[in-house]
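Below, each structure is written out as structure tokens.
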Structure P
């Protein structure tokens, strides 16, 4: 189990939902607090405005699921799959991902601040207009991913692979180019000035 930031422990759960079949189910405004979801199939789940707070998800399949304006606050995801899952306007503040798979994950908007994704394989994933303030992306694989107009201020990116990653419009103010792989990464002219400044260049007209 990967550790949360600063060694903080996951909140304890109080109830368990085990081996349930939520495949294709549509939920709207449901509320779950400190629930352990174990071996639950949420493939093609459609989720509108539901709230999951301090929950744990173990071996849960979120493949091709759609989540709109949902909240997963301070949750823990262990060995879950998110193939082709979509999160639109969702809040995942403080949640932790450990040993999960993310092929073709699509995230639009929302607040993923303080999320833990150390070592995550996010190749080909998209994050558009997402708040990732102080997210832990240490050692994350983001080759060919899109991080467009994302707030990456304070994000932990040490050892991250951003090869061919589209970063245009994102906040790179705390990015240290010497600590990440940036081969063929795509940035805009303003970002180029920011990166040059971080490398010690005196940028002038």
Structure Q
């Protein structure tokens, strides 16, 4: 993998981890979980998709084991989350959860697709790995909080946005667009597509 692309994906994954961790802390706050519960929910949300991807691709060690610094930072965030979220309740509502979720969805989906391609996976499998990486953390968050997963109860496009963005990444890669720009363009597409469908209340047919 090209060094610049590796750096871009590393930065992207860091943003995605903290975006998903924040969404987990917001949900934990809504459920009035203690510090231990908040940490577990944030950890599962941040690393659930990447861990599932690593299991399916037989990658070891797991990402969160290899990068324990992220785990430590999330642990510290969980300790101080009750104080921070209590003072900023108006900011961390359902809208904030959806935005944080959209950021993580875009970043994780493209990084998952790129890693699957690097592992010599076929295009369709790589796209599905991207979707799994993007959505599975949110599924774990909702299950731990005793909620029907957002991907199942919200008819507004979610996995569809990720799937389309992953194919955009694959198409641009096939056309030879430099990796860094491809990553940025595809990630931005997923983020914007998700936020636009939320804004316009676009819903999939039942």
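Of structures P, Q, which gives -1500 when helix-only ellipticity at 222 nm (-39500 (n - 2.57) for each DSSP H run of 4 or more, over all residues; to 500) is computed from the coordinates? Answer by label: P. One of P, Q was used to compute Rg/Rh (Cα atoms, Kirkwood Rh), for residues 101-180 alone, and the result was 0.90. Which label is that? It must be structure P, since only it matches. Calculated for structures P, Q, mean count of other Cβ atoms within 10 Å over residues 117-124 is largest in P. Computing relative contact order in percent (Cα under 8 Å, 6 or more apart) across structures P, Q gives 10 for structure P. Looking across P, Q, the calculation of mean projected area of the Cα convex hull in nm² that yields 11.3 traces back to Q. One of P, Q was used to compute distance in nm of label points 7 Å out along Cα→Cβ at positions 109 and 165, and the result was 2.4. Which label is that? Going label by label, the one that fits is P.
Readers should treat all values here as calculations from the given coordinates under stated rules, not as data from a laboratory. No experiment lies behind these values; they were computed from the predicted model shown. Cβ atoms are built from the backbone, for glycine too; each structure is taken alone.
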